Structure P
């Protein structure tokens, strides 16, 4: 059942360390899948189709078998430069709940033909976990890797049941000389298979099914996939072929209508505990509370419940002790006091309805890894649960399954995405809202004194609001106080384009999403002002470090993608030494456009210089053809940040 599968699925990542043993001749042992290495491959020093590449993929093989629920992967890489040695560090991402990596073998073939293979204990570690998403990877370092080496590995990915929708990812960070893909589709009754593909290299033919019922695709010379800053998810951009199973050959509207009715039927049963929910509501709100206050109190109560999606990975002993228990309905969640990031919104839905509000469950698709479209018949991509509540004619989207999202604010991957609003008629498509840039600010306020030696010293406050606060709290959720202090101090050092001494002086509230995340610092920037003849020059871009090298490249391959609209607001007051005067102020900046703007102003305030700057970015996705204009905009921003306040020092200082 699609609803149960959506409820149970979680993605995660991990770490595997494999130790290396012996060096031996390049003869294949029994059971090996390694292919012979040619003298040409060992002697190769460059690749004409990938000039200057640090390494290339000589051969890649992906054989997927949906009948047997497994996939075989084989990769052979040629190291061409010293930089290419980094590909000895291999990372294989996977989902522990949905997949198992088996039969992993790896080796290095030196230029002289000798082979170094690895063997040893495998370790796993969860490295990222947010609202039910666990990102794991098996990683290992191949031995004896040098320029000219060939490194290769293979493994089998075993899927844990169901009808997994399959795909081939053709492109890679490296140029691929030759690749072969195959898929044996599932032959279960009542299912049909649809094919879609995107961004295929020019001249690539559509996959075809051979006489044995296997789809195959052989392809040569796949270009390297360039990685750029601020680009859409790589899964969205890489060359790929998708195989999607559906239960009937009916049209797209019928498919989603069926899915909507099925999931809604499951959700109504899951939330059908009206009496228990009314009793719970009476413990949370007062009858005299205004409607919005009731919704906020219920939201906060649900959000404060134990959220298992934010737990560290359980040991097998702990899982065995818990007996694999899960909540069968919202009453179970309420009584147990815990839930996952996926099912806590359903408790909020039931409580809001019990409190008399019109509310709907919504299945949405996170845009963290790809952009979903309802034109694709793949319900597994609806991996986020939300609640839509109506209040005084206004629609409010809520996700109490996210530990750091305030009431009425969705985490950024759930904004601007399609969602299926569930009801008994099969549901309807909505698109979640995006907060205005002014709602997600990084606010940097500084009150500083300038010494007669050119040093700045004083107090600074760094405040994150909206989606910027959610982002910071999420990134640092598993860190202790010392690590969080280090993170914030490094953040400030990075925004100042000069050496700075930074010390956090307060304890920011990392746990309360209802308030901004505010940090206070003692700050000292040595030598910020410089002498220019008999004058002193002060650059205005004190916090302009992040924009100093932004979009410097003359050309761009991919669209420009921002996770969410935001503002950076600077408010800096600099007290001058006694007797010093402002000789001239910069003209400021008022560079405004439809989706980006930067306004900077400098004022003389009776012995103090007041600098303000607001950088506003209001777009999510910009086509590559507009990159030149965006690059030009940030060049103007940098020029504005390089402007200077000119001071006339006091007579005593000038005579030194």
Structure Q
């Protein structure tokens, strides 16, 4: 039997001075975590990399989609696309009806963006029919993106409490950013691509990606510079046969990302209306014909379709035109399977599907979609975009997705006619759209790169408005700058209708820029077009009242013998700027109309105290002194 002493000697001595192994392991794991947390904090502190905050504030209380957010998806392209820049309230108002639009270049309204989009038609029509509601239509579509971008943006859209989401997308699944056939592709794993997109929000990841890219560039030799239109650069000669592995990846990519979007919307109880895709079938031959997989050549099928259409057999012709498009190995137009997936997902998630494709075919002259509704291979004409807007509106009406406020009673034909008549689209926008299409068709795949015509020769601007449009498409000015220059030209030429139309387009797009309202009002006041000036002044007043717009609204009301309103605005103007002698003089005129001569005299005295050479005020003062004796 062992003694107590022996037992005690067998007990392990405590490991004094040494931490337990678990703590050691925990610290070993924690050190790199703390390192990256500290690195991320420092990178943010010093402003490294790109800020991908989804919504930014151009002014306090307003949101717009971050103009730089596309850099999150494009890394091999220097000039990245941006959205139409639609502005909405940071805090949703009780009477607001908020719609978000998801799409690609056709969703954005190319080549007429931002003013020619179907979302702008909806904004105009809903504002007309529901004047008591604050209509907010925010178009998040961008050129050369696809469902990866839309899936990434969607949680941020849901946080802004949409009443409805409209989707018109699917043409860019192959060559859009991160698409199956794009130069920006990150591989075939959809989960991996979405994970990498999420990591882009972290500055540490941006730093690592930049370092790796720079290191790889050292061993890769001279990088070939890609030129031409954005989609031409993105496609980069990638041909994709019908039924191939890359083809299937594009279909699966679209279905997976769109299912995620619709699932998020369903869980948030946000209604979605999906639209099938239309494209030019009749007047766009296949870009690339290949013979593989046992399929016929796209060119042969397209020619057969043309022969059937010439014999007025448009049903069979339409079917073959669609087949030729599906066989086209350059997938700038979505294959029919994309539309089939849209219909299927609508059924699965109980979301209505608007058959835009069929509606375009029915509206086409030959019952096959062609250049009467399309500017190129898939972008609608201005009338085509307005037609899409009308189709979405009718579907919203059918499904009960309209503002709750009382509507103005107008027939559907009246609504459409008034919307089109007031559409903020003028000659400058027309020329910009024409030039963009000419440049698009002056590049691969429409023509061989060796056959490109120099831009100045191709477009040959013939007047000042043409020159402004040319500067825009050459990226020497932006859309807002181009419209401001055009407005200045119209004012100089005394073309007031064109001036008003151009300024309306500018203000409809950038309604919060008070300088545009003030500029328009000043020009029109100089021209003595008080009714037109009143419209700009009223909209300016609704954004941020100041002494200037209050004074002139009140003055115009005085000319119209609207005495009560004149007094309200002129009194406000004198409170905002007590040193404006003209405002005091006009306010005195209000009191004269009200026959309150004593108060009128006191008020005109204030005007003269500020400007003792004010002849009209001195004359009025003389008359008032006689009146109050």
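Please treat every number below as a calculation from the coordinates, not as lab data. Remember, predicted model here, so these are calculated numbers, not experimental data. Cβ atoms are built from the backbone, for glycine too; each structure is taken alone.
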Quiz item: Taking helix-only ellipticity at 222 nm (-39500 (n - 2.57) for each DSSP H run of 4 or more, over all residues; to 500) from the coordinates of each of P, Q, which one would give -17500?
Solution: Q
Quiz prompt | Origin of the derived value 3.9 (distance in nm of label points 7 Å out along Cα→Cβ at positions 446 and 526; candidates P, Q) | solution = Q
Quiz item: Where does the value -0.43, -0.54, -0.76 come from, among P, Q, when log10 I(q)/I(0) by the Debye sum over Cα atoms at q = 0.07, 0.08, 0.10 Å⁻¹, for residues 342-613 alone is the thing being computed?
Solution: Q
Quiz item: Given a computed value of 53, 40, 24 for semi-axes √(5λ) of the Cα gyration tensor in Å, which structure among P, Q does it belong to?
Solution: Q
Quiz item: Which structure, out of P, Q, was Kirkwood radius over Cα pairs in Å, for residues 206-269 alone calculated from, if the result is 16.3?
Solution: P
Exercise. Check the numbers for FRET efficiency 1/(1 + (r/R0)^6) of positions 78 and 382 (r between Cβ atoms, R0 = 30 Å, to 0.05) across P, Q and tell me which is largest.
Key: Q
